[in-house]
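All of the numbers you see were taken from the coordinates with simple rules; none came from a lab. Please read all numbers here as calculations on a predicted model, not as lab measurements. Cβ atoms are built from the backbone, for glycine too; each structure is taken alone.
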Structure 1
Amino acid sequence: MGLKIDRKQDKRVVHACTHMLADIPNGVTVCSSELVAGGILQEGTALGGKDAAGLYHVVKTARLTEDATATTKAYKVAKGHHFKVGDFIMLKVGAKAYKITSINTSETLYDTINVDTTLGEAATAGAALVLAAAESADTTSAFKYVPKAMTGDSYDVEALNNHFVTAVTIGQFKESVIPAVSDDIKAALPGISLI
């Protein structure tokens, strides 16, 4: 076996978790195949969906950078999300959900997530697009993975490498420095206090 050396530069990190009162013992393993390799699994990311292999899955979200109308088909979102073409998105549980047809990453300040059919909801800048289970043209959209915990630290996402993370079930986080969180995610995580 050869020696592997990774060259990395430390960066100043503003921690989101101010108090961790309870977590899932010994941490959890997060499936990385659904994430964008080279990105960051941010502290305060919602986790859910433990599967038969024991892997947890990220409840993907993206923060809108500008208001969206009920007829919008191109959503401008902050960089750093983990959405991929083919994922289904919704603005809230019980609303419409449609497949992402393309993601334009050419702008420096935001990405544009495109869908063929509008989500039918108006939303203000700062609201969250959330990963949905399947396409829904009516009021049947649901979480693909129901939130159970939040990551207690940030992790670099490496391809073909599942990630062992701290999963906080009761704690306090600074909402301004975590990924976008919808009201539905907040309701699913009653032990998490956002300040």
Structure 2
Amino acid sequence: MRLIILGGAGAGKGTQAQRLSSYLSIPYISIGDILRNAITTGTELGKQAQAFVEKGELVPDEIMIEFMRERLLLSDVAKGWILDGYPRTAFQAEELDFLLADLGQQLDWAIWLDVPESELQVRCLNRGLIDDQPEIIQRRIQLFQERTIPILDYYGYRERLLLIDGVQSPEQVEQSILKKISQTAVS
């Protein structure tokens, strides 16, 4: 199974991706972890991405596609994966579809964790990550509204979108996702 977790910063994407990875026995791919590791280790792609990450900006699409290509060519993802933090724009979603076609893979579902903006701000401030400063959080949410929301239309049109209430407890969110996945597999 190939899944994408979508939602604003603080929506619980990482939590749900880890839970689903464990439950479904598929690798969890965090683009945030990949970016941070590439920046820390000083890879060429990491150096290119660093300036954008430090400002809370989205890393340009051509760099992100290369990160994804490198990761999806590894053997551990042959039977499926769950992706957190990518795509973040409709263009990236389309590019990911082209990449998957090149690799002989197909996305099963894009899972949208719907959480109000005010709740996203509170969650980000409470998690205390180094890049969770108020001004960066606000910029991420602004970029999220401008660039990420159109992904809903992209995946909705392709009938690959599952809408999930992300304000529930992590356990309830996970159960909602699993229930929708199993219902769609039957129908």
Structure 3
Amino acid sequence: MAPVAIVLLHSVCGLTADVRAAAERLRAAGHEVVTPDLFDGRTASSVEEGMRMREEEGSPDRDELLRRAVAATAPHSDKGLVYAGFSLGGSIAQTLALADEKARALVLFSGTSDIPESAAVDGLPVQLHVGDPDAFEPHDWLTAWYLRMQRAGADVEVHRYPGAAHLYTHAELQDYDEEAAERTWRTALGFLDTL
């Protein structure tokens, strides 16, 4: 296994202890990990609180979050990055990976976004981990997302975790599902070992 450089983007809850712990888990496996703070230190203790925080006047919109993510990843982009993210961070990671011809892989935890018709990647390894059911990632959306990602040329794996809620990997949140989270990390770390 060769270590990879990973940009790990946080959810709507911000750069929480859960995201920092995920980064440490990846570092312990030998990888270099960058964790941009797109919310300037603000965090939330639930998805609902995070969504309210995002809707507050003066909060960064998606374009601003994307700009911040690009600025944070630019110094590392020559390394062939693995883009990864949780929920909102997953959707931003996907946008960055599809625009970066040097991207090595994309790992999504509970988050996707729309795929432009013009998207074209040559065998980009993509792995999605999602609770089942997940109100933010419904089955019909995921089916369409999977087909569009394949059409774009990605090599896609989708891993569903029955009974797991949206941010089931975050131990500090009510969504936490220890068994599903551990299975997710075993699978994701195995995936990174193949790159």
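If mean count of other Cβ atoms within 10 Å over residues 82-89 is calculated from each of 1, 2, 3, which structure is the one that comes out at 23.2?
Working: 1: 17.1; 2: 23.2; 3: 27.4.
Value 23.2 for mean count of other Cβ atoms within 10 Å over residues 82-89 corresponds to 2 out of 1, 2, 3.
Out of 1, 2, 3, which one gives -500 for helix-only ellipticity at 222 nm (-39500 (n - 2.57) for each DSSP H run of 4 or more, over all residues; to 500) as computed from the coordinates? Walk me through the numbers before you get to the answer.
Numbers: 1: -500; 2: -17500; 3: -12000.
Traced to structure 1.
Source structure of the calculated read-out (distance in nm of label points 7 Å out along Cα→Cβ at positions 26 and 122, 3.2) within 1, 2, 3: 2.
Could you tell me which structure in 1, 2, 3 was used to calculate distance in nm of label points 7 Å out along Cα→Cβ at positions 50 and 90 as 2.3?
Values: 1: 2.3; 2: 3.5; 3: 1.1.
The read-out comes from structure 1.
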